[in-house]
Structure P
Amino acid sequence: MKHTGFVYSAEYLKHRTKFHPECKERLTAILSRLEQSGLLAQLLSVQPYPATIEQIALVHSKDYIGVVRDSCRQGVRMLDMDTQISHNSYEVACLAVGGALAGVDAVIQAEADNVFCAVRPPGHHALPDKAMGFCLFNNVAVAARYAQQEYGLNKVLIIDWDVHHGNGTYDVFAADPSVFYFSIHQFPHYPGTGRADETGCDKGAGTSLHVPLSAGGGDAEYIATFKQQLAPAVLAFKPELILISAGFDAHEADALSSIQLSSKGFGRLTDIVRELADEVCAGRIVSVLEGGYNLTALAESAYEHIRALQGAAD
């Protein structure tokens, strides 16, 4: 059985959104499911800490960080047409980044084999100088840069199975051969990026792999893709750490997509990634919550994901 860490703080509930799919109930639903099942008691509690401006600036411009901070403090309600903020959102977003960093600390320092970070706001649409798609700061992208800077890792791999393409993450790493980015997502769908021919650029050419799927795909298509396309890429790249942008909005019950993954399907994908991580990077995985907006489906999918990180999935 793997020693799995869990990042969470009630402070994440203070990013207040009104009549919005990205709401605090997403985290309370996950927490309730873990408590009900007894799984929460099996997990190592990993405490998040606020990321510093310097850490966030590994990905984002300091001017943009200042815009987010000042907008929250001045009572601005929207950073773009989809992205709500409240008075506390800047501090919560710093803590969300810090949750991902705490997850990296835990696995690199061998306090846990792998970690799931139940954080919000999500991050994978956030660009270096722009909020987008419910996202303020790119939690996973900063975590990748932090792992390289703080711990000297040479190669990091990011697996993004959110139903929406992580355009922000791709933008950050498209020209960087030290970070491999894999995304499987519905296409065409928001944000309209993530074509199969987007494989990176300049020195990073060939270190991005996009698998756009049409509406209606489900467990069989995802599992086949992970085995036939992701697995060879991971084995060839040989990362020292795997990060997961773990969006659960590709679930068959989620209204924001038309993909038909089941809750147990997310567990099976996790099994495949865990087995690959055991082979290439001593099992080191940090999974960071992205989307997932049907509360019941989100909670059940996160439960199956965490059980699979433990090595306990059916």
Structure Q
Amino acid sequence: MLWKALRILGWVMLLLGIALQLGLRDRHPAWTLLFYAMPRPCLAALALALAWICKNHPFLRTTALALAAAISLGWLGSSWQPRLMPSALPAHGKPPPAAGPHFTLLFWNLCRPRGLHPQAVQLIQQLKPDIAAFVEPGPAAGTLLTEYEARLPGYQAAWMPRGILWLSRLPSRYRERGKLEGAGAYARFEVQGLGAPFPIVVGDVLPHLFHPRTQQLRELLAQAQGRPDAILVGDLNTPLESVHFDAWRARYQNALESRPRLLRETWPCGLPLLSLDQAWVGPAWEILEVRKVWRLTGSDHAALWLHLQRR
């Protein structure tokens, strides 16, 4: 009876998860928690578990194995992103536009360290980004700006209440900061020194188990003001499969969907389950390179490093 109950429950969860991934997604608030809790890698693992549970039922076992294979292939097909960037050949015989300035950006969720985050310092020293933006840098981050600057010569540090740490070696200043739907946090910075000033929006969307992220994501997207040179980065606590990113894709490109041979999931602890940490880039920028960097002793999130060129 126990195996029968597990088998029935497993099949119900598997079929529900497939329905959510294929079309229902998080369109309704009641589906949000189930959708986020059943990413495709978990569904593939569930299908394999059902194949083992149903080992004495050939039809069910074969069906479960077939579903595991189909789910895995579908996930890899979307997450691995094997396609290459479009060709940059000039159209109609016109010469290509002059190359614009290059720009590098590092983003990472630091998971609230008690003091200065040594892995964040090491990543900046290793990758040397023009801008480094961190969320959840810890309750003491506002008192550690001088120490960060001492360890990172050439960078100026700024602290935004509600947990955003900004380190820049380009002239920059914050233009606006606040809450997202009274819960999450955002800060919009203006960066200079690479031609016309451009905005970078840093966000930290607060997850609610039974409340959709719809309004927080709308408010964060609004901070980009529809500008083609805007860059949005953050821990959005929402997988890329969400319907709430349809409006984002109409204006901006997700960096992790633009480059080949890179699994886009950034959480947790090196396991490719959910793409919570994201970077969205306006059409005024060409994405030259994207890296996903794991430092498991420093955070259960992956860090994102972007190399962009102004068009």
Exercise. From which structure (P, Q) was mean count of other Cβ atoms within 10 Å over residues 2-9 calculated, if the value obtained is 22.0?
Worked result: P
Exercise. Given that mean count of other Cβ atoms within 10 Å over residues 146-153, derived from a single structure, equals 17.2, which label among P, Q identifies that structure?
Worked result: P
Problem set entry | distance in nm of label points 7 Å out along Cα→Cβ at positions 10 and 130 - structure with the largest value, from P, Q | Q
Problem set entry | Given 3.0 for distance in nm of label points 7 Å out along Cα→Cβ at positions 74 and 234, calculated: source structure among P, Q | Q
Exercise. The value -9000 for helix-only ellipticity at 222 nm (-39500 (n - 2.57) for each DSSP H run of 4 or more, over all residues; to 500) was derived from one model only; which of P, Q is it?
Worked result: Q
Seminar exercise, completed: With Kirkwood radius over Cα pairs in Å computed for every candidate in P, Q, 20.9 is reproduced by structure Q
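None of the figures in this text is laboratory data; all of them are computed from the coordinates on show. Here the structure is a predicted model, which is why all the values come from computation and not from measurement. Cβ atoms are built from the backbone, for glycine too; each structure is taken alone.
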